[in-house]
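K.L.:
Pasting the structures in now, so scroll down.
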Structure I
Amino acid sequence: MRCVSWLLLGTCLLVLGPAVQGAPGQCPSLCHCHGDLQHVICDNVGLKKIPRVSEVTRLLNLQRNNLGSIPTGAFGESKGLISLHMQHCQLREIGSQAFKGLKKLIYLYLSNNEINSIKPGAFEDLTELTYLYLDGNQISDLAKGIFSPMINLFILQLNDNKLRELRPGTFAGASDLRWLHMSGNELTTLQPGSLDDVENLAILHLERNKLSTYPIVAMSKLRVVEELTLGKNPMRTIPDFAFQSFGRYMEKLYLDNMGLEKFSDGAFTGVTAVKSLHLDNNRLKFLPKSLEFGTLTNLTLSSNPWSCTCQLAPLRRWMDSSRNRPDAVCASPPQQKGKQVRDSAAFSGCKVKSKRAKKGTRH
C-alpha cells in the first residue's frame, strides 16, 4: 500500500499552490518545485543534463528533455527520491552505477527512450525498487543477474523492445516479481530455466513476439500464473500439459491471431479456473477433450474453420446452457458450412459420454 500512497501524495502535491522558482542550490533553474522541494518538475524545459536536487526531494520529473545519458553519481545528492521520471529523454545507455545512492527509490520510469545497452551494475542500490518501466526502447539483450539488486521488484515493463531470447539467470534475485510484460519484442525462444527465478509470476504478457513453439520447459516452473497472453505469435500447436503447472490459478488466456491449427488433446490438463479464453483468428477446427467449460464466462472463437461434428458437441452444450454464445461459424461438413455453431443441427445426434462410462462400471 505504501506505493499507492506515494502515488496519491504525488498527485495531490502537484496541484497545490503556484510553482516556486528557486536558486540553483534550491529549486533547479527552469524547473518548478512544490511542497518545499519534495516535488521537482522539469518536464520539457530544455535540460541537457540532470539537475542536482535536494535530499528532501521525493519526486523528480525529467520527462521530455534531451539528456542522452546518466552519468555515474548523477543522483548522489538525491538520496530521498522515491519516484524518478525519465521518459522521452533520448537516453541511449544505462551505465554502471547510474542510480547509485537511490536506496529509497520505488518507481523508475525509463519508457520511450533509445536505450540499447544496460551495463552490469546499472541498477546497483535499487533494493527498494518496486516498479520498473523500460518499455519502448531498443534493448536486445539482458545480462545475467541484471535485475539482481531489485529484491522488491513487483512490476517489470519490457514491452516494445528488441529482445530475441531469454536465458537462465536473467531474473536472478527478482524473486518477488509478479507482473512481467514482454510484448512486442523479437523473442524466438525462452530457454529452459529462464523463468525459474520468477516462479511466482501472476501476469505474463508475451504477445507480438516470434515464438513458433510453446516454451513448455521454460514455463514448467511457473506456479501461480493468472493471466497469460500469447496472441500474435506464429505457433501452430499447443502441446499436452502446456498449462498444467499453473492451471488451477489461470483465469485469463489469450491465444488469438496466431495461425494456431490444433491443440493436443491434453493441452488443458490441470486447467480448472479459466474464465476468459480467446481463440479468435486462428485455423482451429476442433477443441481439445481436456478443455472444461464449467468456469468459462468469456470465450471468443470467431474466424476459425470449425468442423461441426460431435467433437464440438461439448462446446454446443455449453452454449445452450450459457449466456455467452460466441460467434463461431461452421466450415465443415458441407451441409453445415456457414451456419453458426449455436444454431447448427449437426449436434442433435451426439451422445453425452459420462465420466463413469469412461472409467468403466464397477460391480
Structure II
Amino acid sequence: MTPPRAAVSRQPLRQLKNRIATGLITAGGIGVLLAILAIGVFLVWETLPLLAWDQTFAFSKLSPLAWGTLKAALAAMLFALPIALGAAMYSALFMSARLRSRVKPTLEMMEAIPGVVVGFIAGLVLAPWVERHLASTLALLIWLPISAGLAGVLWHMAASRWRQWLPLSWAGLWLLPWLVCMVLLALWFAPLLEKFLLGGDLRRLLEQHWGMDYATRNALIVGIAMGFAVIPSIYALAEDALADVPTSLMEGAQALGASRWQALWKVALPAAGPGIFSAVMIGAGRAVGETMIVLMASGNMALLSVSPFEGMRSMAAAIAIELPEASPGGLTYHHLILAALVLFIFTFLVNTLAEVVRSRMRRRYHKAGRH
C-alpha cells in the first residue's frame, strides 16, 4: 500500500522547518561567539593607549583593586563552599525523595534574588548588627559548624529507637530546632565571654594588640553576603552532578562492605568530580564579577590589607562607580577599561579551565568504566 498523499506533501515542509531551525541555532551560536570576540577586541583596543604612559602608575592604580577583588571572592568562597557542597551531598545522596522535591527547588529559587537586594540588606542591616555584636558573629561562625558535627556524633551514638524516630533522610527538618538552640546559646554566651575574657570590647582589643582597625563595611560582611548569593548556583550544579551518579555504583560499594559515608567519599565524589569542579569554578567566576554586593557592603576603600575587618574595593565596583564620570580618552577611562579587560580575561580563563578539566576527567572516568 502507498502512503497517503498528505504525508508525502508534508515531508518537504518538515525538512524545510528543520533546516530553518538548524540555521537559526547555528547563526545564534556564531553570533554569541562573535559578540564575545568583539568585546575582547574592543577592550584590547581601548587599553592600547596605556602603552604610551608610565606602566608603574598603572600597576599601582590597579593593584589595590585586583587585591580587593581576590579578597572578596576568597571570603565568599570560604563561606559558600562548605555550605553549598555539604547541602548538595546531603540532598543528592541522603535526603528522602519527598523532602528533596521540596527543598531543592526552594534553594534554586534563591539564585533569582537580585544582587542589589542582597547588597542592600548586607549594607544597611547586616553590617550595623555585626558592628554591634562582633563577638557574637565570630562565635556563630565558629560554633555552628561544630554544633552540626556534634549533632551527627550524638545521632551516631544514640540508640536504634531514637534513630528510627529521627531518620537521617529527614535530618534537614529535625536538625533545624537543634541549630536554633545552638544559635541562641552562642548569642547568650558570646557577650559573657567577651566581658570576662576579652575586656568587654573585642574591637578595642583587636586594635590595641593586633593593630586591626574595624570598618563597618568590610571583607567579613562581603564574604557573608556574597557567599549567600553564590551558594544557590554552586549547590544546583553540584547537586545535579551527584544525583547523576548511578545508584548501582553506590549500591555496589555498600554491598562490598563500605558505609554510606565511605561510598560517598570513595565512589560518588570521584564520579561527580567534573561537575563539582565546574560548580566551584562558576561560583568563583560569579564572585569575582559581582558588582552590587561589593559596592554596597565593602566600604569601597582601595586598601592592600589582609584583615577581614577592613574594607576593600573590587575592579567591578570601581568600574561601576568611576566609569560614568570618566572622560573618554582620559587616563582614568583607560585604566578602568584595563580593569574590565582583566576581569574579562580572568572569567574566560576560569570557564575554559573548568571545561577542559571537566572534559578530561569525564574521558578518564569513561575509560576506567569501560576497562
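Any read-out appearing in this document is the output of simple, stated calculations on the displayed coordinates, not a laboratory observation. Everything numeric in this text was worked out from a predicted model, so none of it was measured. Cβ atoms are built from the backbone, for glycine too; each structure is taken alone.
K.L.:
With helix-only ellipticity at 222 nm (-39500 (n - 2.57) for each DSSP H run of 4 or more, over all residues; to 500) coming out at -26000, pick the structure among I, II it was computed from. Each step should come with its number before you reach the end.
P.N.:
Details: I: -2500; II: -26000.
Structure of origin is II.
K.L.:
Another question about this same structure. Quick check on the output: 6 is relative contact order in percent (Cα under 8 Å, 6 or more apart), derived from one of I, II. Which one produced it? Spell out each step's value before the answer.
P.N.:
Working: I: 6; II: 29.
Answer by label: I.
K.L.:
Here's something else I'd like to know. Using distance in nm of label points 7 Å out along Cα→Cβ at positions 50 and 290, single out the structure from I, II with the greatest value.
P.N.:
Details: I: 4.8; II: 2.5.
If we compare distance in nm of label points 7 Å out along Cα→Cβ at positions 50 and 290 over I, II, the biggest value is for I.
K.L.:
With FRET efficiency 1/(1 + (r/R0)^6) of positions 266 and 314 (r between Cβ atoms, R0 = 25 Å, to 0.05) coming out at 0.95, pick the structure among I, II it was computed from.
P.N.:
Values: I: 0.95; II: 0.05.
This value belongs to structure I.
K.L.:
Computing Cα extents along the principal axes in Å gives 96, 76, 40 for which of I, II? Please report the intermediate quantities before stating the final value.
P.N.:
On the way: I: 86, 41, 39; II: 96, 76, 40.
Traced to structure II.
K.L.:
To which of I, II does the computed value 16.4 (mean count of other Cβ atoms within 10 Å over residues 162-169) belong? Mind showing how you got there, number by number?
P.N.:
Values: I: 16.4; II: 12.4.
That value comes from structure I.
K.L.:
From which structure (I, II) was distance in nm of label points 7 Å out along Cα→Cβ at positions 98 and 130 calculated, if the value obtained is 3.9?
P.N.:
Values: I: 2.3; II: 3.9.
Working through the options, I get structure II.
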